[in-house]
Each structure stands twice: as structure tokens, then as C-alpha cells.
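These are the structures, in C-alpha cells.
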Structure I
Amino acid sequence: MKVLKFLDDHLEEIICVVVLAAMTAVIFIQIVLRLLSSKIHFSMAWTEEVGRYLFIYAVYVGAALATHKNAHQKVDLLPLFFGEKGKLVFRLISNIGVIVFAGVMTYYGWEVVENVAFLNVQKAPATRINMGWAYGGSALGMTLCTFRAIENIVLELKAWGKKKADVSAAGGEG
């Protein structure tokens, strides 16, 4: 259970760290090969391609990380004029908006992956990898965003229910 709790808390962070480290290594290799290419000719197209695909994964999984930490963009001014219940409503609306957007992106993202990976197989020009891997970054990230937004709503409602129960228990005793 500790492993599942750890993954629940840190899955997106782990993926982002691995992807960004790999992207840094690939770009470093590209720089070294470019410096050496004045003496010996090396093909560097694969490094640019792999770096781009890793960047796509970093962006979309990073969006899921932002959703997990409730750090996605939102307007904080309007909820200041409302009480705790109003703030809860705005947080719920924000997460519902993420679910709608990320849900649509998830659906069409996996549809694109299915199309380019299995139905009309496309290969990357330099590396010849299946383009389903490249397009999978957006589908994976948006799937995680959808899941995390649903999780945020559940946690918000549980916290609200607990807070309400604590207030009524304290009010009932006093």
C-alpha cells in the first residue's frame, strides 16, 4: 500500500523528472555531435526528433502535475468575495472545466494514437519509430489530467463534508 500511496502522490513528478532528464541528455548529445561535426560528419536528426517528442511528454504530463497540485491557471479574485461555500463552488467549477477539456482531449488523443499507431501506421522520419509513441504524450497527459481533476473534486467534497461535520460537532457540544 505504501507503493500505491507513493505513486498516487508522485507519479507525475517521477514521469516529468525522467522525461526531462532524458530530454536534457539527448539535447546534450546533439550539442556534442554538432561540435564534433566540424571534424567528422554525424547525423543529428534523431536527437532533434527525440528531444521534441520528450518535450511533448513533459508538457502534457506537467499539465497533469499542475492539476494534481491544483496549480492550473484560475482566477482567484472572484472567489474572494464569497464565503467558504462560494470558494468551494468555484473550485468545483474549475475542476469540472478541467474534466470537460481534458476529457475531450483524452478521447480524441487516444483516437489519434489508435489511428497513427495501428490503422494508418505512420513512422517518424529520422528515427522510424511509430508515431503513436509521439502522439501518446498528449493522450497520456490528458488522461492523467482528467483522473486528477476527478480526484480533486472527490477530495474537495470529502474535506467539505469533514469540515461541516466538525463545525456541527463543535456547535453541538457548545
Structure II
Amino acid sequence: MVNFLQMGLRGVRRAIELVIILLFVYMTVSVIVQVIGRYVFNFSIASAVETATFAQIWMVLLAAGTAMRWGLHVSVDILVAQLPSKVVRAINVPITLVCLWFLWIIFDGSFRLLEIGEIQSSPVLRIPMYYPYLAIPVAAAYLALEFVIVMWTKTFGDPSALTKEHDERAAL
């Protein structure tokens, strides 16, 4: 069962990373095409700007979970670094609960935004804003997943396991 969950998690992470890369490539190419169209051919491609914006929204929100996985979010941990490990583990539990509550508020509130997005359309492409807004609950769920894994490892598991995976990844 654990192997199945690990394989599923690995698959989700690879899919998210692939989507982030594809969105970044699309956003970059779209902006370059827009700049060339505007300044070389004197023709603006409005849809390129709008789709690049939507790609950026999805990319940034999904990358927040990946940044959580690699420990790249900004944090002030000078006090925590001075505390004994048992105290740190005890503090991690309420911190985790508060952060998960915050992510739940985002996740739950995004469904009201999705309802609005079903009747609202984008200015240029006229697609329902539901699709760009869908990034919020998807990203909140993924961020919560990565956050729980990180905090569980820091609280109950071997914290060096987090850096071991990060070091292996950095060596590639």
C-alpha cells in the first residue's frame, strides 16, 4: 500500500513539474511572439497576452507546491533553530493545523469564485473564467499535500529525508 502511494505521489509530482515546464515554455514563446508581432510587424496579438497571463497564473500557483516540497518558501526560523527538537516537534503540530486551515479557506472559497467564473468570460478569448480560476483549488490542494508531507517528516519522521531527496535532485 505504501509503495502504491509513493508511486502515485511520484506520478503527481512529475505531472505537476511537467505542467509547470510546459506552461513556462508556452508563456515565454507567447510573450516573444507578441513582442515580435508588435514591434516587427506592427500587429498586436491580444490573445497571446491573455493566454500568457493565464499560463503564468497556473504556473505560479502550481509551483508553490513544488517550492514547498524543496523548502524554497521564505521563512523566519531563527527562533525555531534555537529550540530543542522536542519543542520544535510540538510547535509544528499547531503550525500545521493553522496553515492547513488557511489552505482550506482558500480551497473552499475558490468554489464561489468558480461559480462566478462560469458566467464571466475572458476579455479577448471569451472563454469562461472558470478555467483560469480553477488553478486556485488545484494549487491549494497540491500545496496542502506537499505541506503535510513536509511537516509530517519534520514532526514525526527523519528531517534529513527531506534534504536527502533535495540533494539527490540537485546533483542531477
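Values in this text are rule-based calculations from the coordinates and carry no lab data. Because the structure is a prediction, the values reported are computed rather than measured. Cβ atoms are built from the backbone, for glycine too; each structure is taken alone.
Summary of computed values
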{"quantity": "Mean count of other Cβ atoms within 10 Å over residues 31-38 from the coordinates reads 14.0; which among I, II", "calculated": "II"}
{"quantity": "At a computed 2.6 (distance in nm of label points 7 Å out along Cα→Cβ at positions 127 and 151), which of I, II", "calculated": "I"}
{"quantity": "Origin of the value 5.8, where distance in nm of label points 7 Å out along Cα→Cβ at positions 39 and 79 was derived from one of I, II", "calculated": "I"}
{"quantity": "Distance in nm of label points 7 Å out along Cα→Cβ at positions 7 and 119 - highest-scoring structure of I, II", "calculated": "II"}
